[in-house]
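Asker: Following are the structures in question.
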Structure P
Amino acid sequence: MSNSKREIKNEILKHSTAHILATAVLEMFPETKFGIGPAIEDGFYYDFDLPRTLIPEDLEILEEKMRTIIKSKFPFERQEISIDEALEHFKKLGQNYKVELLEDLKNKNETKVSIYKTDGFVDLCRGPHLDSTDKVNPQAFKLTKISGAYWKGNEKNKQLQRIYGVVFNDKKQLKQYLFQQEEAKKRDHRKLGEELNLFMISEEVGKGLPLWLPNGAFVRKKLEDYMYKIERKNGYDFVYTPILANEKLYQQSGHLAHYNDDMYNPIDIEGENYYLKPMNCPHHHIIYNHNLKSYRDLPIRLSDFSPIHRFERSGVLTGLIRARCFSQNDAHIYCRQDQLKKEIENTLNLFKEVYKDFKIENYWFRLSLPDFKNKEKYGDIKNKEMWGKSAEIARKVLDKSGEKYTEESGEAAFYGPKIDVQIKNVNGKEDTIATMQIDFYMPERFDLEFTNSKGEKERPVIFHRAIMGSFDRFFAFLIEQTGGAFPLWLSPTQVSIVPVSEKFNDYAEEIRQQLFTKDIRVKINNRDESLGKRIREEEKQKVPYILVVGEKEAKEKTVAVRARNEKNKQEIVLLDKFIENILKEIKEKR
C-alpha cells in the first residue's frame, strides 16, 4: 500500500473514532453542544460545550462507552441534504455551533452539505468514514487528555472542552505509542529545565519570557561561542542590532503587512510608532546600505545573535520551543547571482559540520516552495521566473549533496523559497529546527545595490540562514534529545568531587584547583549528608564524572571515577591520567 493510501486510511480511522467519542459524550451528557472533531497528526480530538467540567476519571468512563458503541456495530450513515434543511435540523437540536458553521458555508454560496448519523449522534461532516463502528479495534484506542479550546480559536469566543485521543490498527501499536509518550514526558525540556536548574518562566516576569539560570546560561553561552568561532572561520562578520525600530522599517520590509499578528503592539515614542524587533533582516539590510558596494566586496556575510520578540498566543507557548523572546543564530549573506549556488553549498556543509559536532543524526532537508494560489501570502510576487530559478538552484545543490530531502508547496517565506532542516522530536513528530532562505524580494524593497564589473548597478541576492534556528529552541531540542545528559564539552559541571568525609576536603580542594587551572568545570559536594546521598545528588544532576576521594586516594594521588554512563562501576585512576583523558574527550567533543 502506498504512503498516501495508508495516510487516507488512518485519517478515516481517526475521524471515525472521533465520531464514536462524540456519540459516547452525547450518551453521558444529553445536553452536549458539539464543536468540531477532526483527525490530526497525532490522533483526533473533539470540542464540546458541556454542563460541567470534565475530570480525568471521565475519560475512563467514556472509553468504556466507546467500546460498547464499537461492539454494537452501528453503521456510519451518510446523507446529503440542502444547507437550509441542515440549518433547520441543527436548530431543532439546539446545536448552535453547527448552525454557525452552516451559516458560514451559506455565506460562501454552498448549497448542499453531508451529515453522518451514528446511533443517536448526528454530525455535520464531509467524511468519509468507516462502514460501521466495529471496524475500530476496541483495544487499540485511548483518550489521552482534556484541555480548553476557544471556539474557532478566537479568545473572544466561549472556551469549550477538548478531548484528545489516539487510535491504531492494533493493540501493539497503541502500546508502543504510549511507551514513547512516557519516555517523552521524562525528556520534556520544561521538566528537565526545572530539575537541572537550566531555566525558568515566571508569571511575575511574563508568559513566554524565559529566565536563564546559571547552568542553562552557561550552556547557551557555549552554543553562542561555538557558533561565533565556526562562523568567523567561515567568513562571517558579527553585528549588533537594537531590539526595536521605527514602524517605517517594517512597512518597507513588508513585515507589517505579512506578520503584523505576530508582532507586539507599537510603542509611541515622541509621536512615532516603534515596534519590538520580530526579526533581524531589515536591520541588516540597512547596514548593507551604509556604504557603496563593489562586486569585489561580495559576498558579505552578517551574523547577529541579538534578541527578538514575537507575540505568540498564550495557548501555544511551550517553554523554550515557543517563546515570546529568543535569540536566533541568524545571518544574512549578500552575494552576486553567480555566487548563490556556492553560498548554498557552503551553508549546507556548515550545517553538516555543526550537526556532526552535536551528534545530531536522522535529519533531512525540505525544499519549501510557494503556492501561488495563496494570494494573501504570495500576492505581491511579480518575478515568478526568478523564484523558479532560485528554487531550481536550491534543488540542484541538494541533489549534488546527496542529502535526503522532500519538497513542500506553500511552505516558502513570502520573500523566497527556502530549505528547512527537519527532524523527529521526542514525541515522534516532525519539527523544523533550522532554515535557509533565498531572497530576491528584499533587495528591491530596500534598493540594495552593488557596482558590477561593467560599472553598472546590480541587485544582490540575499541568502538568510540560521544554522541552529534559535539558540533557545536548539537548546530545548538538545535537552530532549540527550535527556539533559549533555556531552562532556557542553555540560555546565563536568566533574563533581565527593570526599568520603570532611577529613579529605583538603585533597578534594587540591583536585579542584588542578582541574580549574585546566579550564575544567568542577565543583565539590562536601555537604553534611551521607556519602551515598551526595553521590545520588550528583547523579540526578547528570554530571558526567563523579570523583570519590578518601584516605587511599589522598595517599596515592588517585581518584575513584564514576562515569555517568556507567553508574554501577567505579575505577581507580591516577589524577594526572584522569586529567589527560578528560581533556582529550573535551577536545574531541566526544
Structure Q
Amino acid sequence: MTEISNKLKAQLLVKACKDFDVKTIVISPGSRNAPLTISFSLDKTFQALQIVDERSAAFFALGIAQQTRKPVVLICTSGSALLNYYPAIAEAFYSRIPLIIFSADRPKHLIDIGDGQTIRQENVFKNHSLCNVSLDDLKTAVEKINTAFQTALLKKGPVHINVPFDEPLYDTTSKIDAVVQTATFKPPVFSEQPLEISMLAPFANLWNAASKKMVLLGEHFPETLLQAQINKLLQDPSVLVMTENTSNVYHQNSINGIDKHLFSLDNNALEDLRPEILITFGGMVVSKKVKQFLRAHKPTHHWHIDLDRAYDTFHCLTKHFKLSAGLFFSQFFFLTTENNTSNYQNKWLLEYTNIKEKHDQYLESCKFSDLKAFEIIQKSLPKHSILQLGNSSIVRYSQLFKIDKSIEVFCNRGTSGIDGSTSTAIGAAFASKKQTTFITGDISFFYDSNALWNHYIKSNFRIVLLNNGGGGIFRFIPGPKESNALPFFEAPHHLDAFHLCNMFGFEYVCVTSKKEIENELKHFYTESERPKLIEIKTPSTQNDLVLKAYFAHLKNIK
C-alpha cells in the first residue's frame, strides 16, 4: 500500500482528485504543505511535478491546463508563497482555464500572533477566482471540496482550497481513514440546453433582413466544428468574418490582419464598414483598432455568445446568448437564409487584398528591424506545430502576418501581462506532443527568467527572443516618447540571454542581421538533445520608425 499522510484533509483531497480524474499536480517546496506533498508525490496515480518558484509554477500549470483543457492542481506552503500564484490566477480567470489551488495554512488560532510564514490566506483570490473555501471543519470538508472541483470543471477557471494543518506535518500511514473511504465526490454531468426556437426566431429574422453583418472571433482553442461553422457563415455575401491568429480559425475569405486593414481606412470608409449586426464569441481580442472602430461606429445590434460571460467591450451589447458557439450556430443555421444581394463581404475583401499587396510591397525593401525579423520568423515556423506568443509588441506584430493554418497559436491574453509567458509556453510544450516555438520580447523574457529553472523542458522546445534593448512598444504608443520619461517606460538594458542559456542547458545563438537570421533558422527546428534559443538583436532606435512608416505606407499609397 502506498504511504500517505495521516492527515484526513490531505487524504480527502487525494480521493477527490482521483474521483474527478485530475492527474497533474504541480508542487512547490515548503514545510506546511508536507501532508499534501507526501500524499501526491508518492501516489503513482498522479503526475507530480516540482517547480520551485511559485509564480513560475502557476503559469507552468496554466500552460498544461491550456493544452489538456483539464484542471491542474497547484500545491504550495503557507505565507507569501501563495501570493506568488496571483498573476497566473488572474490570467486563468479571464482566459477560462481551470486551476485548482491547494494552499497549506496554519490553523486559525495561529494566524496574526506573530509567527513567520503566516498571512490571512482565506479568500485571498476572491476577486479573480470562481470559488474559495477553507477546510477548517472536517464535517463540511467533503461538501466544500466537491463544490470547488465542480466549479473548476463546469465554469472553467481557478478555484482556491485553503487547507489548515496542525503539526506534526510529516507523519504517514499506509491505511486510508474510514471517513475518507466513505466520502462521495460527484463529478459534474456536462450538459447544455438548446435555446427555444420561439426565442431564437426573432433574432434570426433580424439577421436575415440585414445586409451588413460582422462576426468577430477572439482567442479560441482550435476546434473542427467551429471551423466548419465559420466556413458556412462565409457562404453568405452579407457576412464579413474577422479573426486573429489566436482565434485558430482560417479561411481565405476572412480578414485576419485586422489592424492593418482598419488603419488604412478613413472615417468615411469606417462608417461604411459599420455592421448592422455584430456577433462576437471566443476570448479576448488583441486588436485595439477594432475596439476603437466598433466603439466609434457602433452596430445596431451586438450579440455575444458565451456560456457564462458577456463583456460589453464595444459599449453596445444588446444580447447575451448563454450557450456555446457550436450549439448556437447549429440551431441558428436552420433559421437563417443567405442574403445574396449584398456586396458587403466582397467589397471589404477586395479592399483587404489591396492592403495585403501594400504590406508585401513594403516588406520587400524593409530595413532590418523587429518587423522584418518577424516576417522571416513566421515563414520559418514548422507546420503542424504550436506557436506560443509573448505579450506586448510580440503578439501585435504577429497579427500583421498570416500564420500557416496548420499551426496552433496561443497567448496569455486574459490579462495580457508579460510576467509568465515563458513559463506558460514551457508548460504547454510539456503537455503537448507537438513541437512548440515560443516567440518573446526581451523584457518579458528576462522578467520570467526563472521559467528556465525547470526539469521538464522538452528538447524540441524552441525560444525566439527578439531583443531590442528595452520595452519597444513604448516608442510606438503616443505619450511616453514625448514625456521626457521614456527610460522609465522603456527600461533600456544591455542584457543578452547567453549566460542564462549556459546555466539552464539551452543551445544558444545570437544574430544581428537578416542574412544571419535566415541562415540560423534553416536548422533551428531540427532534432536536438537540448532545447534551443535564438536571440535576434534589432536596432531599438529604428523599430518604431520602421513600423510607423509601414502603417503610413498602407494608408497613403494608392
Structure R
Amino acid sequence: MKLIKSNILFLIVLGLSFNTWAQTCNSPVLTSPVDGAVNVPVNSTITWDAVVGVPGYVISIGTTPGGVDIVNQVNLGNSLSYTPPFGLPENTQIYVSITLFFFDADIPDVVCPGESFTTEDVTSPPACTTVTNPADGATNVNIAANIVWNYSPTATGYRISLSTVPGAGNIVNNEDIGNVLFYNPTMDFSPSTEIFVQITPYNENGDLSPCPEQSFTTGTIATAPGCTSLTNPLDGAINVPLTPLIEWTDIPDAVGYRVTIGSSPFTAEVLDNVIFTTNSTFVIDFEPNLTFFITIIPFNAAGDAIGCTQESFSTIIGCGPYFDSVTGELVIINPDISFPDTISFCQNEIPFTVSSTDMAEGFRWYKRDEFGNETLISGGTQVSLSEAGEYRYEAYNTVMQASGTIECPSSQVFNVISSEIATINSVLITEQPTGIDITVDASGIGNYEYALNNIDGPYQDSNVFNNIPAGSYTVFVRDKNGCGIAQESVEQDLTLEGFPKFFTPNGDGINDFWQFIPTPLSGEINIDVIYIFDRYGNLLAQIEPSANGWDGSFNGRPLPSSDYWFRAISESNGQIQGHFALKR
C-alpha cells in the first residue's frame, strides 16, 4: 500500500481550519491563461495541470480573490479545462480557484486562493449567434419549447424577437433579456405554426443588427412529459459499482428517454444522447474513482421534457488513490513493485527460479505468446523458468468495497533472455603510429564486455582496445549476465616486433624479400601463415614462415612502390596485422 503526502491534499483534511493551512494552500497550476497574464481573450478556455491522485476538480471564478461572482463551485469531474459559458468580463482581473474533489462526503470543501489574469479591452460589437434549440427548420416542436442559442464571444447581453411573420416581432419584440443563453416564453406557442427567432448579441460597443432570423414549426397541441430523476444510483451517490444498473423514475407520458453520460459536465464519452424505451440500462465497466454526469430527458410526440437538470454520481473508490481524512494521506491500495524489465539465465543453469521481493497479498506469473495471450504459470512468490520469451509479473492487494472484495494489482511485463560464456575466436593486432590496436573477436548468445590483463577489470563494452603499448597481454571476455569469463592468453603473440617496416626487391641481394624475422623482443612467436594485401584489401600473396618471403610481385608482375598490409596467424589462432612499405 502506498501513502503519498501532499500539501495540496492537506487543504481538505477534516477538522483543520482555513487559517491553519492558508500558507501551504496550493491549487493546480494554471497552464492557460498563465498566472499574471494580461490581454486575455474574454472567451478563453481555462486549463490547468493535473494533480496526481486527485479524482476530480471544482472551479470557482470571480473578480476578487476567492470570489464566485462569475462561476460558483462548478464540479468538473476529472476534466482539466473549463470554458465559462457566458465568457468573462472585459478589462478585468479574473481570479480562479480550483478545489480538489474527493469522494468522501464527510470531508468539507476548502477553497484556496488561486491564480489570476487580466482580460482584454473589447473594442468591437459581438458577432451574431445561432439558435441551437429548436434547430433551424425543425418541425413538430413542442409548443412549450424554450429557445437556446450559442454564446457569442465578447457579448454582455442579448435581445430576442419572436414572430409568426418574418421581422414582425408580434410575439416578443427586441426584448433585452440580459446575459443568458436561453429564453422561456411566458406563453406557449400556437400549435402548427412557423415561429421566427432573431437573437441579437450586444456589448458596450453596440451590436451588428440586423442579425439573421431562424425558424421552426410547432406541432399539434400535446403535453410534453415532465423530467425524471435517478433512483439508482441516487444523485450525488458515492462508491457506485463499476457496472451498475442505471435506473430512473418512469414518466407515464414518455415514450422514451434520451440519456447522456460523461466524466465531466460537458462530455458524453459514455453515452451520447442514446434513446432508451425503458427506464433503466446497464453500463459496463465505468472507470473507478471518477465522477460521472448524467442527463436524462423524457420525450413523446409533443417533444422533449423541458428544463431537465444534470445529475451525478461517483464510482467506487476502488484501488485509489483516495484521501484518508483520518491520517491526512493519499492512499493507493495497489502494491509498490520493483521488478526489472529484463532477466537473463545461463544455458547451463536451467530451469532457474525467479523470486519476488515485493510486499503484497498475492502474486501471479504469466507466460505471454507472440499475440499477447497469457498463460498462468505460478501463483506464488516464485516461478521456475526454463525458456526465453516474454512474461508478466503481477502483485496484488485486496480491498473490501460495497460491491465486494476487489483486487488492486500492479504488474510488470519482462523479457527473459538466455546467455552463455563467450568463445574467443581470435585476437587481431593492428599497428598504429603510437602503439597497437587489439580487436577481440568473440561469439556466443550472451552480452559481453572486455578487459586486458586483469580478470577483475576494468571492463569495457567495446571489443577494441586502441593505442596501447606493444607487448604481451591476456584478453578477458565477461558475460554481463553472470554466465562466466572467457580468457585467451596470447602473451607472446601480441607484438609487432619482427615484422620489417619496409623492403627493397631490386635484385641487389639486400632486403629483396619481406618476411617475419623473430627478434629478442618478439620472442619465439609461432607463426602459421602470413597473408599480404594491397591498400584495397586484395589478397596478393600467402607466405609460409619457413620460406624466403614475398618478392613484391603478383602473378609474376612486379608491383609498384607503395604501402602494403599483412595479417599473420599464430598457432594459437591469434592474429597480428600491420603494414609495411615496398620501395624500388
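We did not get these values from a lab; they are worked out from the coordinates using the rules stated. Quick caveat: nothing in here was measured; it's all calculated off a predicted structure. Cβ atoms are built from the backbone, for glycine too; each structure is taken alone.
Asker: Starting from the value 121: which structure in P, Q, R was volume of the Cα convex hull per residue in Å³, for residues 122-233 alone calculated from?
Answerer: R
Asker: For which of the structures P, Q, R does the calculation of FRET efficiency 1/(1 + (r/R0)^6) of positions 242 and 346 (r between Cβ atoms, R0 = 35 Å, to 0.05) return 0.20?
Answerer: R
Asker: Still on this model: Between P, Q, R, which one scores greatest on Kirkwood radius over Cα pairs in Å?
Answerer: For this comparison of Kirkwood radius over Cα pairs in Å, the top structure is R.
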